[in-house]
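Derivation of every value follows stated rules applied to the coordinates shown; laboratory data play no part. Here the structure is a predicted model, which means the values were calculated and not measured. Cβ atoms are built from the backbone, for glycine too; each structure is taken alone.
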Structure P
Amino acid sequence: MSSTDQIQPVAALPRPKPLLLRHAPYFIAAAALVFLAASMRFDGYILNILMQATTFAIAVFGLSVVLGLCGQINLAQAAFFGFGAYAVGLGTTDYQLNYWICLFGGCIMALVAGAVLGLSTLRLGGHYLAMVTISFQQIVTLVMINAIWLTKGPDGVSRIGRPSLFTSSQSYLAFCVAVLAIVGYMVWHLPDTRLGRAMRAVRDNELAAGVNGIDVFRTKVTAFAISAVLGGLGGGLFAGGFAYISPDQFSFAESIVFLTMSLLGGVASPIGSAIGTGLLILIPEWLRFLKSVPGLYLAIYGLSVILIIRFMPDGIWGFVTAAYDRIRARKPAPAIGIPLVLKPAATGGDMVLEVTGLSKHFGGLKAVDQVDIAVHRGGVHALIGPNGSGKTTTLNVLSGLYEATAGKVLLDGTDVTTMPPHLRTAAGLGRTFQNIRLFRSMTALENVVIGAERPGNTMVGRGDATALTERALAALTFVGLGPRANELITSFSYGHQRLIEIARALAANPTLLLLDEPAAGLNSSEKLELHELLKRIAAQGLTILIIDHDMTLVSEAAQHITVLNFGRRIADGESMAVLRHPDVVSAYLGTD
């Protein structure tokens, strides 16, 4: 029975309100802060603290993007902060350039530096990436100190200009607060955009992100570049606010301060970044009365930071939001009766997948050796064999996670042999994993929306947020989990997580679906439900290539079977004939 027979169409999801109406309270609060900054009278000391907190917070917002959203370490934010500051400082003093040109130029310099650093290092990860960014930071600091002909060295740059509209410190502070509000809103809204979801997916699981159509490397570089731009913007505003800069303000120690601010408040949110920035600037001021006692001030300051991070590992704002989520019941997903429709593209004739001479060698180990596979359109094709026979390696080569040593792969008539995973996904390939790879910080709906955003998905209009949500809800409803769409992945059982992963692949409307042991870890009733699900998927004409050890499932679902043993194909053909083949019985099924 098809999903159309099961679900009666009802009204589609209502269109969301415009952003300005949905976020009106934020804009009202931001306008009030700008008004207070412009109208309240502060003495010079308070004004400097507010100016430092505002400009630092903009730079820390950059860490919310690169570290909080994308999960990439950046220990060179002070260097990007310095690019913006020196562009404004030197531009307005030595070259008498307009402030706005200097500020824009500083952001561009930071953008280029961040993009180049990202392009050259982001294929690394973890502590290697941290080491490279530290080295970059140290190099920039040395240049600032020693290139006296350019930066004026340790003496720094003084008499830095401001824009003519904001010559007074009070008006300039109001301008900085306005910029902070605008940047904060953009960073706050970023996680709900296509780019933001891609960053979150990369942070949670790079492999799953790639096979769902996300260009992982480009997403990382974009996050790094955005972080650098925000660092440069904050530095440019800082230079105009204090009218003096020197190299010691942009050292590696300052990068650590930026990172601590981000972690302290909550790296995943601009609100947390603002809280952390404010606290780390205010705590030393609150403890000034202790500076008369040597060492006590630093001990209390360090202990305060350690206690907050120890007992609030997600930061202050993360602790608050987690507590709120515990007492707030998640809203059930809206009822939707739009059935899931699968319309796989068809450009390659009767064959969806043609694999010839496929090999994958790991040194002297031939995991896959000269394998040929031909998958006919509209059927279920099984790939079976004993453990270690090369089945999952074959799927990894087909989906681009491994580069083929030899052979050719045609997907719906397109040669995808050398394509990276995200381009194969755009060409119509979808897959699930033997070890479930979901984005665990997201809800079920958010996971499936990422699948629906596949480039080339003809079932969803590009940039149509409502159509994406409808498609994702339809896919979740198809697998029986529509009412729980707004629940976090961690609240689902193992079997339901498998269904969500299948729903994510179906939402992309692939031409070929690769299922890597979908029945693994399921109980008998869940296997029966999976079997019925596969029937409904096949009834809509989607071609499936499945790996599984459950011979009951394979024999009942698949019309065609290919058998591997020690990386080589030993049988291929109609299901029952293959299962009776003597070599298959000997190598895999065994005898009574």
Structure Q
Amino acid sequence: MKIHIRDVPPRAAWALQQAGVHPLLAQLYAARGVRTADELDEGLGRLLSPTSLKGAKEAAIFLADAIAADKRICIVADYDCDGATACAVGMRGLRLLGAQHVSYLVPDRVVDGYGLTAPIADRVKSSGADVLVTVDNGIASFDGVARAKALGMQVLVTDHHLPALTDGLIGLPDADVIVNPNQPGCEFESKSIAGVGVMFYVLLALRAELRARDVFTAQNQPKVDVLLPLVALGTVADVVKLDANNRRLVAQGLKRIRSGYLQAGVASLFVAAGRKANVATTFDFGFALGPRINAAGRLADMTLGIECLLTDDAARADELARTLDSINRERRDIEADMREQAQLAADAMIDIDDEPPPAIAIYEPSFHEGVVGIVASRIKDKLHRPTFVFAASQAEGKQHEIKGSGRSIAGFHLRDALDLVAKRQPGVLLKFGGHAMAAGCTIEEKNFELFEHTLQQVAREWLDAATLTRRIDTDGPLAAEFRRTDMVDTLHKEVWGQGFAAPTFSEEVEVVSQRLVGEKHLALKLKHQGQPVDGIWFGHTEPLPARVTLAFRLDADEWQGVRRVRFLVEAAEV
């Protein structure tokens, strides 16, 4: 492991301090590209305007007309946390703004696959809908949109994924309106906004349109900011880059949750996860609430997750949250078994020089297709190689197919790699999609070895020694004056996540003692700049030398009512 210290532009750090930013936060922000205190303004007034989001104005007119005509609107969601929160935001927001007939439909991961398909369009039509609205999907749903239109429905696509490429040309479905910051010609600055964020912006535009039609005034218009806890949850859970606009959306959602203004289902999920809403963090979204909602889409029916986010009945919310927690426990058990099998398969690929192949592909017929992405992520993290994990398709009539989910490392664009595999081996990939760090594909079982060989060939050509060297970016030494529990609280309150990494410090420490706890974690007594401090390295069992350079996060541990600073070790450079 190579520990790398981020550069801190001194002028930016100084300017932030002069503007009143805490010295440590000024250093951390400057290292993450923040140059002025204005960029840290989390006020709603600093959010990007919906006017620059292509299609938002047209979507507002489209929806305002539908509401005025009392049309039946059906939202087609996706089966992950972003899709679930986007659906809940759409349902709650449209009702707030006057829609009387709003329903939703979420595809089944196994039966329906991803996105708006022609059979899904048929089901929406049979429900009596006049208007179909997609959230977090639809930008590549050519057949589904065409079928919906042929059935006489109007279609609004709201999405954030990249449009499909055909022979190098961007194609868009024939929807009535498309809202997507990544469509050609869109000047919206935040290209990383999540699907739930796109839907929230459509609602902002719709509210403005309804004001223009004198349906509301500035004084009596509904407060759509009540939806921000859901926007924040979906944004963090979808692991989109936390650019300045996304950080504002998340900060505003956290502010409301900590103040007690949150949906019943979100409150119940905090309780089920054993977390405290009044001190909510982005970590809670990404590692506690998000996985519980995602578990429904992986193993059961995402309707459970959406209903939890929609209900205003506290007892019903508690019941649903407990169900989601139970499903998540089952998911963890399945994942643990699959990960053990996958790790054995991956270990068998390591050569005599203790090096894994440049890319890893694993297939086991007994694997659950809803969990392969998580397992791929675990193997990728352990071996630092692009990894695909496949499971047999459970869809009727598709038993000869296998579905794979992949996770990548920095410097290897997974979706582009699949595109090259498709060009070199025409017909092997039945379908594929994704982006740089995560992608999915479907192949015939008989073509697995050919896929594996071709993917490894691409990886061998694209990856060099520097890319294959595991590296962790850190913020360098932690000044002793900041080794305090109140500093832990200060750091935890900030918005950290993808593209705006949580603080990780690094420096040489003395290891006074070390012991295994729970057979799989290393508990440490350290000396940091001459002062004693506890440390723990979760999931690590190898002993450390007496002096070692560690990468660690700042945390607090409570014992018998006393809080003490603790270092959460991430890596060691021996």
Test item: P(r) over Cα pairs in 10 Å bins from 0, in percent calculated as 3, 16, 26, 28, 18, 8, 1, 0, pick one of P, Q: Q
Origin of the value 12, where relative contact order in percent (Cα under 8 Å, 6 or more apart) was derived from one of P, Q: Q
With helix-only ellipticity at 222 nm (-39500 (n - 2.57) for each DSSP H run of 4 or more, over all residues; to 500) derived as -17000, matching label from P, Q: P
Entry that produces 33, 25, 19 once semi-axes √(5λ) of the Cα gyration tensor in Å, for residues 74-385 alone is calculated, selected from P, Q: Q
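Using distance in nm of label points 7 Å out along Cα→Cβ at positions 186 and 378 as the calculated read-out, with 5.1 as its value, let me know the right label among P, Q.
The read-out was computed on structure P.
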